[in-house]
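Every number here is computed from the coordinates shown, using simple stated rules; none is lab data. Small disclaimer: the values here were computed from a predicted structure and weren't measured. Cβ atoms are built from the backbone, for glycine too; each structure is taken alone.
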Structure 1
C-alpha cells in the first residue's frame, strides 16, 4: 500500500535527521536520505527537489513542532507572569530528551548554507520578545533562556553535559527563577 504524502514527508525528514545525527551533516545526500526513508529518489524529489529544500524542510518541521509545543505549554500555564519563560524552559529542556536529533536540520543548515537558518533567527526574535514581556524580570528571563539553550547545546554536541541528577537540579533552579521578580 503506498504511503500518504504526509507520512512519506515525515519518513524523509526522520531519515534525514537520523543521517545527520548518526553520520554527520556532510553525509546528508538525497540518495542516502531516500534509501534511509525506504523510498525512491524520485519519491524524495517530489517532496524535496534539492538538498537545500530538504534542509529547509528539516528546519521548518523543527520550528513548527517547537512553536506548537511552546505555545501550548505557555497557554496551559495557570499563572500569567513567567508563563512564556517557563514554557521555553520546559520545551527546550524536553526537546533533546524527547526527540534527539530533530534539531539536526540546524546543524545541516549551518554546515551547508547558513542562510537557511533565517526562519530560525526570525522565530527566535519572536520567542525572545515574548520572554522580555513575560511579567518577570527580563534579565532573569534572558538568563533562563541562555542557560537552557546552553544545556541544549552541550547535550547536542556531547560537550560534558551534566548527569541526570545535576540536569534536574539545574532545570529546577531555572524554573524557580521564573517565579520571582
Structure 2
C-alpha cells in the first residue's frame, strides 16, 4: 500500500513539473515571438530612413549635421543586435535624432509641401505606432513569463531548467514626460 502511495506521489509530482515546464516554454516562446515582431517593425523603421534622407537632401543642404546624426543613429540601431537594453538605448537615440530632423525640416516650406516627404512622414508615423503596439505586447508577454517563473512552485524549477529572467523593452518618449504648456 505504501509503495503505491509513493509511486502515485512521484507520478503526481512528475506531472506537476512537466506542466510547469511546458507553461514556461509557452510563455517564453510568446515573448520571443513578440520580440521578433518588434524587430520586424524596427527594421521597417530603419528601411524608411534612407528614403527620408534622400527626399530631403536637396532641400536641407545647410543642415548636413542633422542628416548625418540620423544616419549615424540608424547605423548604431541596426548594429545593436538583439540585446534588449542596448537595442532600446540605440532606438531611443534614433528617435531623438528623428525628432531633431523633423523639427529642422519645419523650416523648409517646400519640403513640408512635398508629397514624397508627406508620404514618408505618414509611413514613419504609422511604423512608430506599430512599434509601440509591438513593444506593449512584448512587455506584456515578458511580464507574464517573469511572473510565471517567479511564482511558487514554478520558481523552484525555473532556474534549474534554464528559464532566466526576461528584460522589458523601454523606448523613452521624452515628449510624454514633459508637462503640456498652457498658453492663454
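Match the computed value -24000 of helix-only ellipticity at 222 nm (-39500 (n - 2.57) for each DSSP H run of 4 or more, over all residues; to 500) to one of the structures 1, 2, and report its label.
Going label by label, the one that fits is 1.
Identify the structure, out of 1, 2, from whose coordinates Cα extents along the principal axes in Å, for residues 108-147 alone was calculated to give 38, 18, 9. Could you put the intermediate results ahead of the total?
Details: 1: 38, 18, 9; 2: 52, 14, 6.
Label of the source structure: 1.
Comparing 1, 2, where is relative contact order in percent (Cα under 8 Å, 6 or more apart) highest?
Working: 1: 24; 2: 33.
Between 1, 2, the highest calculated value is found for 2.
A value of 125 was derived for volume of the Cα convex hull per residue in Å³; which structure in 1, 2 was it taken from?
Corresponding structure: 1.
Compare distance in nm of label points 7 Å out along Cα→Cβ at positions 12 and 132 across structures 1, 2 and report the one with the greatest value.
2
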